[in-house]
Structure P
Amino acid sequence: MITLGMTLLMTAGEFDLSVGSVFGFAPIIMWTLYNAHVAPLEVGFLVAILLSVIVGLANGWFVTYLKIPSFLVTLGMLLVVRGTALYITDGFPQRTWTADSPLMKILVGEFSIGDLSIFSSLIWFILFAVILGYILTESKAGNWIQAAGGNPDAARARGVRVTQTKIALFVLTAAISAWAGITSSIRVSAANPNSGTGYELEVIAMVVIGGTALTGGRGTIIGTIIGVLILRMMRNGIVLIGVPGLAYNIFVGGIILAMMALHSWLERRHRSGT
């Protein structure tokens, strides 16, 4: 699910390395508030999403107003958010199995259509994909996103609100990461402050494999979904052929390097007109 928000953000010419940390941070906030009897689960959920939105706002503000590269900003935010989660929990997972809330059924409940069992999380993923796919390819906002990533100076000259667009996308990416983390914590019955570690690079690899340009200006949700399927099948495939699972990161890093080289080559060809 994180890849959906990252697709829009990378199309706008930015990326977020803090998504994995937010993925682990949001469920820690929600379950800490619940386990400490400070708030019901639903309120904890809203607080976690709100704090994640603030993280996204901070990322967007640093990048757009202070003109700091998103790589440096989100790398710093990665450490801040992950450190906060570890500090709150002393490094220990939060228990999640004592809760009985309608929210859990809404996010990860299971229902049947005939003999087919479907999880709510799959429905949410499809819903997010359809909405964001429409926004990116069929709406005025999508044109702004692509213009902001393709040529921001020209986009501003034509009245595109590049700054507001990028801030909104940082917020969206953080909120989706929080949603995904909370959903995952309910499904595995554990909120681990270290969960989501390394997800940022895997997410970027999936988005890039799906055809989103690293330099911005081009990307599709359908392509990203295909990229997710390819990388997941690759993970299963390397295990099936006997390659140690720990070697998976080697493939992810190699894919990112290869796609960067390919995009650079295609860009040079495009500029030379061949």
Structure Q
Amino acid sequence: MSEGEPVKRFICAALAALLPALTVHAVFAASNDVGVVLMHGKWGSPQSMEQLVRDLESRGYLVSNPETAWSGRRLYDIDYPAALKEIEQQIRRLRANGAKRVVVAGQSMGANAAVAYAASGFDLDGLVILSPGHFPEGGMGKRLRPSLERAKSMVAANRGAEHDFFDDTNQGKQRSLKMAAATYVSYFDPDGLGAITKNVKKLSKQVPVLLVVGTADPFYPESKAMFDSAPAHPASRYVALDTDHFNVPKVVAAELFKWLDLFAQ
């Protein structure tokens, strides 16, 4: 063995030990440039996302966790186009705070809004769809057709600003909610902003997509086809987890971080 061989081995061992730390540091440095808008589900609240927000922030990501127009308190107090404008405002705040790239993410109805945002010409760099929900173009729309037809007739009669009670459903639970007829149409039109399986096919910008769904979610059998219909991107990923519709935000952290850390580099 040459005199320099032990020194070389020592240097190689030291570099091997340092490499994971250097990689983590690189990810943290990159993640400081990435903002995430994280939206809760239908009739929910930002509190349902708080643990995920803390986890993201602990890794250096800039996070916005707003109360959305479909929260349990607000219950569609503005129409869908105005709700998308609120998302845009959150993104502007993240960029003002230093985010160079922004991911729009949501669970259930929040995922629906994330897709609607991405398909409406707004600015974003990545899309995260967690347990997608609210399908006016599907079975939900068929069940709610009487309410939609009544709302549309009011709009046609120039009564779109009038408030009335219209039906909504959330994973099998049905409620009658009071809102403006035009607002109801904006969320429940099977060809409108809420038609997530249609809108995912026409994203305004080719961005990486992460779709995560639980195997116990009623939409699970159709979820892969929805993912495949989005514009292809080499960084897009489809993940199925052994959980239900509502629990995805509680168990998604590892998969989300794996995707985001690659996105951040």
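Derivation of every value follows stated rules applied to the coordinates shown; laboratory data play no part. The shown structure was predicted, so the numbers you read here are calculated from the model rather than taken from an experiment. Cβ atoms are built from the backbone, for glycine too; each structure is taken alone.
Remarks
- At a computed 7, 27, 34, 23, 7, 1, 0 (P(r) over Cα pairs in 10 Å bins from 0, in percent), which of P, Q: P
- Computed 3.2 for distance in nm of label points 7 Å out along Cα→Cβ at positions 42 and 210 - originating structure among P, Q: P
- In this comparison of P, Q, the computed figure 33 for relative contact order in percent (Cα under 8 Å, 6 or more apart) is attributed to P.
- Structures P, Q, by Rg/Rh (Cα atoms, Kirkwood Rh), for residues 178-217 alone: label with the highest value: P
- Looking at FRET efficiency 1/(1 + (r/R0)^6) of positions 106 and 154 (r between Cβ atoms, R0 = 35 Å, to 0.05) for structures P, Q, the greatest value goes to Q.
- A value of -24000 for helix-only ellipticity at 222 nm (-39500 (n - 2.57) for each DSSP H run of 4 or more, over all residues; to 500), calculated from one of P, Q, originates in structure P.
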